[in-house]
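Novice: Alright, structures below, take your time with them.
Computed from the coordinates by the stated procedures, all read-outs in this text should not be read as laboratory data. None of the values given here were measured: they were computed from a predicted structure. Cβ atoms are built from the backbone, for glycine too; each structure is taken alone.
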Structure P
Amino acid sequence: MAKNIMDTLRERGFIKQTVFEEDLYELLGKESVPFYIGFDPTADSLHVGHFLQLIAMKHMQMAGHKPIVLIGGGTGMIGDPSGRTDMRSMMTRETVDYHCECFRRQMARFIDFEGENGAIMVNNADWLANLNYIDFLREIGVHFSVNKMLTAECFRSRYERGLSFLEFNYMLMQAYDFLVLYQKYGCKLELGGDDQWSNILAGADLIRRKERQPAFAMTFTLLTTSDGRKMGKTAKGAVWLDENKTSPYEFYQYWRNVNDADVEKCFKLLTFLPLDEIASLCGCGDERINAAKERLAFELTKMVHGEEKAVAAQAQARAAFGGDAENMPAVTVPADTATVADLLVAAGAAKSKSEARRLIEGGGVKIDEEKIADVNADIPAPARANGTFVLHKGKKVHIKICLQ
């Protein structure tokens, strides 16, 4: 007998909240269930937070269930207040459409769009953009209690700064998405991050009220570190799946440098390695955890960027840590770059000159083997004369610099 997908997701640490759990478990065990996950197109690339959702979607698909990828071309025009303390900036329709196209191309690398349970992709702008507001209020708004909505965490967290009526509509619109997908495709389950619980629950409740049919909600744990911080953030910002925003080397290095306590969780949530293999890789509390981190970084980079780029990123990382300047990441900077602080910015090792000075003050910057102590120091004469040298930022960032 095939394993129930809920058992798989629970064993790997995905499931955070659900309702009517016994009924959902029985349903997922006896038939192919159409389900959906929504993605708001707030940027022109998916990021690591989305990646967890894609992996969950792939697990569901491999178990025989049919994915519906909903691109929020309509809701993206408003913005989701969940997890926010401020109002999202509104995008033009043209920007939203461009982001939707970028998402389509990226998702096709992870989700199978062919076959009997091949995924389908829809855009909620198709039914939200021309919605008649009076009809919407009469047909959908009547099923929502304002008192109950105000208890939702996504709204309560915004009281002090103010919550616009524009954003207050978001829950109704997301719930309506679920209803439309139920009516058009028989979608019975919405999945998403746990910060979406209120919105997802509202959709399942709307179907049960309006259609008097079962509908289900399930949320996943958010990708956080062992101390509760969201993963997928660096000094440069988000860790993107687009190599033009986060290079394969930077992507590899991010996972190579995760905390020891987070390695097993990342393996379970973000890879398809068997649990016994993960346990074997992460079972040692000594220096062998570094081998597990290398494997984690390689597996994820291969999934996102392909094996060739994963091999290259791994070689660059090993070269950087081993002092092999021929194979470490290289950056060309203008030959007239004067100071080490300017160099750090030009090479992408610091976001600003003030940050570069703080790094130097902290004693974490070296040119070749020469430690830089003066925040106003020029690039050392021997390095400048050579035209090629290694810039070290702390113990983890090593860049081959070419002056040109």
Structure Q
Amino acid sequence: MSQQNIMDILEERGFIHQTVNRDELYELLGKESVPFYIGFDPTADSLHVGHFLALMAMSYMQKAGHKPVILIGGGTAKIGDPTGRTDMRQMMTNETIEHNVECFRKQMSKFMSFEGDNAAVIVNNADWLDKLNYIEFIRDVGASFSVNQMLTCDAFKARWERGLSFLEFNYMPMQAYDFYHLFKTMGVKLECGGADQWSNMLAGADLIRRKLSKPAYAMTFELLTTSEGKKMGKTQKGAVWLDAAKTSPYDFYQYWRNIADADVEKCLRLITYVPMDRIRELCQYQDERINEAKKVLAYELTKIVHGEEIANEVKAQSESAFGGSNDNLLEKKVPQDCKNICDILVFIKACKSKSEARSILAGGAVKIDETAITDFAYNVTDEMLANGFILHKGKKVHVKISKE
């Protein structure tokens, strides 16, 4: 066990939003290794930036001697969490869920260890929810829930006017049952999660108290949002994924390198291992010197997700692009017959479509080497492809282009 109580660490870095029985939980976390769990919805084959804060919290807690239990919602995913939703989620097959879980494990291994005394473990709530007898469930568990109280929860209120299905209404009792089951079978005493899960987590702790007459705890974390209150990790291209095939390491690095000045300090606190003294030093200035903090943020996060070697590589590419040198620029190869400027922009994924490429060109945001290109009929020559050239799109995209 770490000599410093993990709650002190999490509170200093700004993780904690709410807790159940804070003083009791603080004492418990200070004297023994506590199994705790966080749930993950397996609706994609990769984690994304929205999962970052939970992963880092689990990492910090494991480093302090506590045991992470990663709950994959294979059962509840078949219903769908109404939290933050205005529509029903699509139901998933067991095969898809199993594939996604394996993808998650590989990515989570960058944040926590699956070996040792307090090794992280992955469990799937389908293993017990699929076996539930519905009559027994509503008699033994459903009797502990007040419909009137459930309807006061934000998750249900947000869906009430649009229509809340009975299927989704079961989500809260089932998530509560997860905590109850893990408490009985694995000794899990603490559920953690995002601040938007508070009602569901309270329900689980309350169910344990009612059914077993034993204390259980919940702790919610702040959501990773921008200074404007928007969820972080959304771009014009879509979500920022941890999978390199979905979001390239270079684009991942650039996302963090270009976040708003007001968000840098929060991100360094919540989703890196950079010591607090260093963060205060980096973020003491609110002028151009904040760029050094952004570089540290981008590098540290890329190193966590993609490894030190790739982090060094994309850092060099970024500095080359923005520092005037072309030695380490990101290089992309295009087919010999890909000569039209619009085709090239789409092929290297600098634009989603030819129409977007034409719009970008018309706005004067594209250069080849130092020459501005505005004509969407412009074609590069065979010689240019053979020798390679630098394509610039706006202030953020700088790519060395050559033929395959």
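Novice: With distance in nm of label points 7 Å out along Cα→Cβ at positions 70 and 246 computed per structure, which member of P, Q shows the largest figure?
Specialist: On the way: P: 2.6; Q: 1.4.
Going through P, Q one by one, distance in nm of label points 7 Å out along Cα→Cβ at positions 70 and 246 peaks for structure P.
Novice: If you rank structures P, Q by distance in nm of label points 7 Å out along Cα→Cβ at positions 254 and 294, which sits at the top with the largest value?
Specialist: Working: P: 2.3; Q: 1.3.
Of structures P, Q, the maximum of distance in nm of label points 7 Å out along Cα→Cβ at positions 254 and 294 occurs in P.
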